[in-house]
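Listed below are the structures to be examined.
Taken together, the values in this text are just the output of simple stated rules run on the coordinates, not laboratory data. Keep in mind that this is a model prediction, so the values were computed, not measured. Cβ atoms are built from the backbone, for glycine too; each structure is taken alone.
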Structure 1
Amino acid sequence: MALDGITIAALVNELKNTITGARITKIAQPEKDELLLTVKQSINNSDGTTKRFQKRLVISVNPSLPLMYLCDDNKQSPLSAPVFCMVLRKHLNNCRITDISQAGLERVIRIELEHLNEMGDLCTKSLIIELMGKHSNIIFCDSSNKIIDSIKHISLLVSSVREVLPGRDYFIPDTQKKYDPFTITEKEFTEQILSKPMEIQKAIYTSLTGFSPVMSSELIYISSLSGKNNTAELTGMEKLHLYRNFTEIMEKVQNSGFEPCIIYKEDIPVEFSCIPLTIYSGDIQYTISGCDSVSSMLLYYYSAKETYSRIRQKSYDLRKITNTALERARKKYGLQLKQLKDTEKRDKYKVYGELLTTYGYELAGGEKSFTCDNYYTNEKITIPLDENMSAVENAKHFYNKYSKLKRTFEALSVQLEETKQEIIHLESISNALDIARQEEDLTVIRRELSEFGYIKRHAEKGKGSKKTAKSKPLHYISSDGFDIFVGKNNYQNDELTFKIATGNDWWFHAKASAGSHVIVKTGGKELPDRSFEEAARLAAYYSKAREQGKAEIDYIQKKHVKKPNGSKPGFVVYYTNYSMTIDTDISGIKEVEE
């Protein structure tokens, strides 16, 4: 989700409590639409000691990702500072932050600054950050609210609503005529907003400043209503119930009752919020992870999102190749099954030939059919004949058809098994692409596709061209302290099962589904039930069955798992195993970062 007014309120509260009173000691502009302010502060403790504090405030007004947060990391700055950066350095060198505020629930943050001018007089300035999507901007104003400069200059040729140019008065344009959530009355909420002829959710977020569609959904959810319903369907009591729940949310905002959290779906961040989102709490597909601060929430969310997006983008060509090959193999498998079904009548032609050989002497010639006793079933059977052929020639014709269909059946049986194994292999590669986390994982998958002829094999470039070693299996620790390893691709699956695992270690895999090999290192100890369940959950989660919420998992000691000679990577067989059906929720299983 984009930054809404409630997230901005939580961020302002955090910044106000963290950097008010701090001094801006360094101003940099690493990107054309990004500022990096280094803030320092000395805090006197009650015991007489002094605590020194230093943070960097990142302000980005990139149209696709407007963002603001505190962090510790620095960024490389250009050798020549842009004009806006030079203006800020001229006015705000070693200035002090006196206040940080938000206008209502607008996505606008005002930082009040205090500094000494060339004459040594105390002056006040304001740095105004507007985080409004493509309209985002950083505007520098004097004490009379006149614009000194801005990171983006907006003329009347660009916007007819407001100019953002040096010398112009600064104001927040009220173009959407929305209500302020802090001041709206019950009458306005129930009679104006909830009377608009549209869906309830849309009526709320299009009428309230800083109220996002997600918060609208949350409000409707805790009110036990459906956002898809029209406002005309609401009763008077339902409108009142909505308003009371709305006031409870706004009381949390006013009282700074923020609880930053990120919502994940299959390890992918899908949402963040500073107000608990109960709309996700009842769905096992989602996990909610709390954050220490709003800044860490925003930093973790967007960095994880960026990583996921980058991997998805880099794996696009591999996905396309895999999906194309998989679609082709499935289509071929369907045609082969149809052809195999056509060979089922081969035995009928064999019976026709035998019966004609046995009873054919009764035919005079020229018959179109022949009825006789079928000594296999003790029933009458009618055999179609070619009237231009003798009984012996008709029998030979049926024997030939039988032989041809028999050869076709035998060839197709082999081809079907080969095509089936190809589909299983490609599905396992597809699953590996789904769980890939690093570029090294993609390198291994690309090499596998190349080795099996799905992509053109390129010449090896030096000794380090195969990066298998850099792509490591996932490592978890069970609640009982046992190491659990999860293969991320077919080569890792083989290595885990046949090199890392020993005979008495336990092996897990999703039944009849592409997925990772999961190994539990027992160290010769007996495995508790809880560890069995956690390993099974990992096997379910890292398989194609995870979308179903539950999966059947086969598990067996590693010594009973075999790899047929000449089989493809990741393919194994086993004949005696245990099974359990379990959900795909892996929250609470500790992952070891390596």
Structure 2
Amino acid sequence: MESYRTIPDMLLGCAHDDRERALNDRVTGAWKSLSSSELVRRVSGLAVALDERMPAPGGCVGVLSPPSASWVVSDMAIMLSGSVSVPFFIDFSETHFEYKVENTGMTTLFVLGTEPWSRFLPFAERFQWIITDQPVGNVPNAISMDELCDEGTARLVDDPALIQRLADRISPDDLAAIIYTSGSTGMPKGVELTHGNLISQLRDIAPLFARAEDGGRAISLLPVAHSFERMVIYLYLAQGMDIYFVDDIGNLGPLMQEVRPTMMAVVPRLLEKIYNQIREKVAALSGPRGWIARWALRRANRNEKRVPLDSLADRLVGGKIRAVFGGSLRAVIVGGAHMPEPLNRFFTRAGIPIYEGYGLTESAPVICVNHLGQSRIGTVGCPLASVEIALTNEGEVLARGPNIMRGYHHQPVETARVIDSDGWLHTGDLGRIDEEGYLTIMARKKEMFKTSTGETIFPGPVEQDLCRSARIETACIIAESRKHVACLLFLSPSAAVLPAADLRQEIEAHIRQVNTDLDHWEKIHAYALLPEVPSVANGELTPTLKIRRHVVEEHYRELIERLYDETEWTEKPHEFEIGHC
């Protein structure tokens, strides 16, 4: 790892560790595999062909593709050619898509997969070159990815040293990628990450997650256009792990059974859903077995010492939970949002090795991470070896190191706003650092509400508590400049099976339970039940499933006003109210 200067250096190193199933796509119910040697061959051929078509090194090339082997090939080929990789989410906003194309000045784009191709076609005339794995039809500026690869491969037959010359001309200070933030407000900002930024991450992270003797198997289920999953993909490649791409998140359970992954990266919401499914199954068990299973669930959520009966509980519950994940996990890296401490403790006690980390796209992305031998539930771990962290007087987390972005693309003022003259990145997160260096994230500075009475509300923890109900898919707290707290509760599919009166009763009981742990100004006074859950497609969620508050509040503006209209309250104004969906 120390010898790698750039991402292409890392890729070319994969050629010496030939694996038949390096990258694996799910195609019509079976795995289609790409070997590590074929990966390097395809990347090399594409890089040579791209280099001939790009006017000069350093230009931007986009990738519009679902997670797949082809995404990895495209991304790596772009960087090896000396160009800058710009990933797009496949469920893109047309406005954001056009903005990114304009902001980067790109004229070349990879479009891979049937769905992305159909969505992209209205924009085809904007590009000089469109590289695709789809039938090009009557799109004159489109070219087959396979044909381009073959073209470059033929050049390498005559000049095999060409690929090393391409790699050698790339410097650690050169741009590798521009990744646009999926921020909760405003237009996205293009984060400029150099090869040095990305390689520093691999050098720091790889020693913390030692590879299995056989290399191991990773299952990839998050969008690879996001910096979190992108970095773990690079880690898997550097560690010589076979990568299996999930084609449909709904198939995750059976695919984990089939692949038996040794490592995976997830966002907390996925684990919350798995936990709720486990809890529903346990609730249906009868007799002594059901009693012990429910007791085991309660204990797993608490920080208590083990007792002899825990061994029986582990056989009844823990073993089955490990089997859900395939039974071979060595590490589950959790990022993208804070993981509730009880949820972390539950899976850890069940034998699922959870390691929560923290970072931002602007930090390439990892700043801190828990790992084997150095892990503390409730924290996001200690900083990476080459990264420093500090706190401002108001508790904002600062980070400095070789992983910090070069800046926002074409936005020097915004760059200066978040990176100060001493090189500290101002993360926008509030946190605390304990005496052993573990960081705990408290809240986003921007997600700190002030009620009209001047009280402070941090919505994140309350929303996480609300989502512990199996009936609630997503919760959104409303409190800024309001006289009290209200919330929008988006219902899960399981809520549809209950009669309306029973659902109201269950939801209100859950809210009362949540309220018992809150200060009086934090307590929820009104709520609305909504059947249509937020999604990335409707703009209410970011690609990492964080809620875009300003979008949700705008979509439900009239309903929110009704929650604060006392004329619509029940006869007991401090009881809970059902909003009209």
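Given that FRET efficiency 1/(1 + (r/R0)^6) of positions 287 and 455 (r between Cβ atoms, R0 = 30 Å, to 0.05), derived from a single structure, equals 0.05, which label among 1, 2 identifies that structure?
Attributed to the structure labelled 2.
If P(r) over Cα pairs in 5 Å bins from 0, in percent, for residues 87-342 alone comes out at 1, 5, 9, 11, 13, 15, 14, 11, 7, 5, 4, 3, 2, 1, 0 when worked out from the coordinates, which of 1, 2 was used?
The correct label is 2.
Out of 1, 2, which structure matches 0.40 when FRET efficiency 1/(1 + (r/R0)^6) of positions 351 and 415 (r between Cβ atoms, R0 = 25 Å, to 0.05) is calculated?
Value 0.40 for FRET efficiency 1/(1 + (r/R0)^6) of positions 351 and 415 (r between Cβ atoms, R0 = 25 Å, to 0.05) corresponds to 1 out of 1, 2.
Which structure, out of 1, 2, was volume of the Cα convex hull per residue in Å³ derived from, given a value of 170?
Structure 2 accounts for this read-out.
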